[in-house]
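Right after this note come the structures.
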Structure 1
Amino acid sequence: MPPRTISPADITAAVSVGRARRLLDHALREGFRPDVDPARINIPAGTGHMLLMPSVLGGWTGTKIATVSPDNPSKDRPRIQAMYILMDTETLTPQAIMEGNSLTALRTPAVSAVAVDYLAPESIDRMVVFGTGPQAHTHIAAMAEVRDIGEVVVCGRHPARTDATVAVARDLGLAARAGVAEDVADASLIVCCTSAPTPLFDGALVPDHAVVVAMGSHEPEFRELDSQLMGRAQVVVEDRATALREAGDVIQPVREGVLAEDDLVDLVDLVTGGVELDISRPRVFKCVGMSWEDLAVAVGVVDPTVVPD
């Protein structure tokens with residue numbers, strides 16, 4: 001029997017942002033440890049590169065094949081394209097083939113929301129969001145799933161796109177406005193969803209009670225957060241080795257000597273209660289996206305009995 005072909009619409013119909021968060025949380029609570037996930041394989045190809053992201057979660061095995069071609073927008077093609085192949089672990093027979101970007105769009109805000117649900121104060125008076133693209137939109141929805149938010153402040157480079165992101169928040173029933181980087185001084189939650197290569201704001205402004213999420217880069221030379229913040233924060237990562245290999249927000253302050261490798265907290269230890277929160281200082285969650293996250297969401301697409309809505 002040929003594998004099922006699953007469209008983006010099928011994926012979003014089967015798994016909401018909230019269910020995606022619960023699927024990831026369930027995988028960690030059931031004993032999966034991200035440190036066993038294989039490193040993504042980066043292969044130069046054409047004018048860009050290809051990424052292979054395999055993983056095994058119990059009875060399911062899968063891999064995402066993603067391509068990044070920087071020149072594609074000039075050719076009316078997406079810069080990033082991806083497909084996902086889902087197999088059963090016992091026989092490694094392909095069970096489904098699905099569009100990969102839709103999985104990325106779900107699992108990225110979902111893993112951020114998993115962390116925020118454990119890190120953030122119960123009351124979020126102000127959430128500041130940097131970025132105006134699809135990930136900013138889905139992160140606003142994902143954060144609203146786990147916390148009541150008094151106000152959303154959107155910081156973007158383009159006024160029209162900033163206004164559109166404000167409208168997304170308002171459509172969710174949230175008070176929202178455009179803002180500036182200095183608004184982090186009064187924020188309880190700061191979410192960075194950009195491709196910025198350099199820090200977005202002065203880390204000294206971040207209050208001690210705040211939680212900061214940075215998901216925009218997975219390259220050693222890029223960072224959204226400065227060393228001032230990283231040096232004073234409790235830093236949570238998906239997996240320590242992965243962060244030290246890919247996350248510029250972590251690699252650069254470690255190299256500068258303001259952040260110690262041994263102080264990094266693995267997300268699974270946060271979820272399972274193996275680490276104590278330090279609420280006397282900011283908490284940062286830095287994610288780069290890992291293979292197991294795509295697989296956990298893909299399983300939820302084909303099996304509605306796993307963490308049902």
Structure 2
Amino acid sequence: MTYTTLITPAQLQALASSGQPHMVFDCSFDLGNPPAGRQQYLQAHIPGAVHADLDQHLSARHGAPGKDGQVHTAATDQPASGGRHPLPSRERFAQWLSSIGFRNDMQAVVYDRQGCNFCGRLWWMLKWAGHDAVAVLDGGLPAWTAAGGATSQGDEPSHFQSNFALHDSLRQLVTADEVEAHLQQPERQTLIDARAPARYRGEVEPLDPVAGHIPGALNRPFSENIALDGRFKPQALLKAEFDALLQSRDPATVVHQCGSGVSALPNLLAMEIAGFPPTRLFAGSWSEWCSHPARPVAKG
């Protein structure tokens with residue numbers, strides 16, 4: 001069986017027992033303390049899980065100074081987006097997947113312990129690389145342990161090198177120029193901003209140099225997708241909430257964004273859980289948008 005949105009702890013346990021090729025990824029991370037994610041992984045993770053670090057593995061490398069003092073970046077290291085967490089190129093991402101032994105015939109299962117704030121990034125990136133068999137563990141590590149799932153400590157043995165092959169992207173990336181070009185065309189673009197309301201309104205801005213939001217963007221904090229038990233809300237409830245947010249807007253026009261393209265993804269995933277067709281991602285998000293002083297800013 002193939003899982004493409006969510007997988008429950010019981011389903012993951014059955015998958016592990018079935019012998020079906022799969023790989024589990026622990027995407028735990030802390031924006032305020034980046035090394036903490038790996039420490040959390042080392043303290044407890046699902047047996048066999050590979051640690052996928054937002055900074056080290058799921059964002060672009062920026063190169064290092066050479067002997068002449070200049071930064072030399074290979075073509076495969078050119079970022080696929082801007083912002084504080086720029087996407088790596090698809091080619092660089094495929095190289096990393098190959099280096100850890102991930103294959104095209106594998107089911108991927110991703111999780112974190114931060115309410116799907118970080119594992120959604122890897123879920124989307126695998127779809128972007130053309131790999132549909134990837135699912136988020138609903139409820140993350142807390143749900144796994146609550147269901148009696150075992151955990152391991154320390155590092156896991158390395159896997160043999162594989163040859164992960166890229167395929168046509170299954171999810172669409174939108175650039176800052178495209179967002180700007182469609183600001184006055186609401187029939188073609190509906191922006192959904194996943195940041196906290198105070199940041200969206202421009203009352204506070206702890207991370208980026210400018211406060212506010214992209215004109216016309218709607219606000220739905222990513223945490224609103226998660227129920228009190230730590231799992232995604234039921235399909236019908238998510239559908240009703242997004243219908244209320246969009247009102248008469250066409251769901252096919254939706255472009256998701258946040259501060260740096262990471263926490264936008266729980267919204268994007270939630271729309272798919274709700275039954276909407278795949279929507280688009282502006283990965284550079286507010287951090288890329290506000291880096292250009294000529295771009296308009298809204299507050300309130």
Structure 3
Amino acid sequence: MTTYTTLISAPDLQSLIASGAPLMVFDCSFELMQPTAGAQQYAQAHIPGAVYANLDNDLSAKHGAPGAHGTLTAQEADQPASGGRHPLPSRERFAMWLSSVGFANGMQAVVYDRQGANYCGRLWWMLKWAGHDAVAVLDGGLQAWQAAGGAVNSGEEPAHFQSNFELGEPLRQLVTASEVLARLQQPGQTVIDARAGARYRGEVEPLDPVAGHIPGALNRPFAENIGADGRFKPADVLRAEFEALLGGRDPATVVHQCGSGVSAVPNLLGMEVAGLGPTALFAGSWSEWCSDPARPVEKG
């Protein structure tokens with residue numbers, strides 16, 4: 001069986017489903033300003049059998065509230081793995097969620113959304129971080145699936161049997177605010193900020209209390225990875241664009257961030273498609289960085 005680890009096309013997913021290979025598809029549709037909209041979109045239309053993964057409830061921790069997800073004997077499982085507006089849950093907490101929806105280590109995961117891979121990239125990255133390499137983003141999202149003649153279901157899907165997903169060694173690097181700060185003036189770190197240009201420059205800030213960016217960060221809005229057809233740009237185009245942005249800096253030094261660690265992932269995935277990865281993620285991103293007035297801020 002072919003293992004998909006970055007992108008999968010809609011026809012390849014159709015073939016994979018038809019082959020009966022162990023597979024789970026996740027719908028990660030979400031709207032930042034309307035947190036209930038993604039679940040409504042899923043209820044209206046989704047790939048048959050897909051599990052809905054909610055950014056707020058399933059792919060984020062509850063801002064460090066002890067026991068927010070229920071009682072756990074292992075207290076550390078409720079400690080978020082990052083700060084910011086969408087703190088990462090601990091790997092242990094994430095593994096419990098995967099097990100609860102029936103995802104097992106032997107399965108291929110395919111993730112998609114309707115928002116240009118902005119939200120499903122989070123689950124792609126988290127599975128890598130949990131030690132699971134067989135995860136791919138459906139290139140072009142639900143739109144590409146439907147354009148390729150893929151069927152959709154509406155409403156709920158039958159629940160899956162509980163599985164026992166076992167964590168492996170992390171396959172992607174998570175970095176903290178203190179690590180980014182410590183390496184700020186060193187050549188061994190290149191920060192890429194995925195927010196829109198006006199937010200990066202500090203001209204507007206709709207979500208966080210402070211405007212601006214991490215000193216020295218380069219700007220590449222995450223939507224620049226996607227072509228006019230809604231799919232990721234070809235590998236050679238992505239490679240040329242990232243190399244131009246890096247200006248001779250070593251791709252291995254790159255740390256990705258955005259506002260809350262979610263929309264940074266299309267840049268991270270874009271670099272991998274381009275053959276320039278894997279690279280690191282600062283999941284707390286700007287929302288965590290600007291929460292401490294002692295950390296420097298740059299504008300312009």
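So here's what we get for this one:
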{"read-out": "For 51, 48, 35 (Cα extents along the principal axes in Å, calculated) the corresponding structure among 1, 2, 3", "value": "3"}
{"read-out": "If distance in nm of label points 7 Å out along Cα→Cβ at positions 17 and 89 is computed and equals 2.5, the structure in 1, 2, 3", "value": "3"}
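No value in this document is a laboratory result; all are computed from the given coordinates. What you see is a predicted model; the values in this text were computed from it and never measured. Cβ atoms are built from the backbone, for glycine too; each structure is taken alone.
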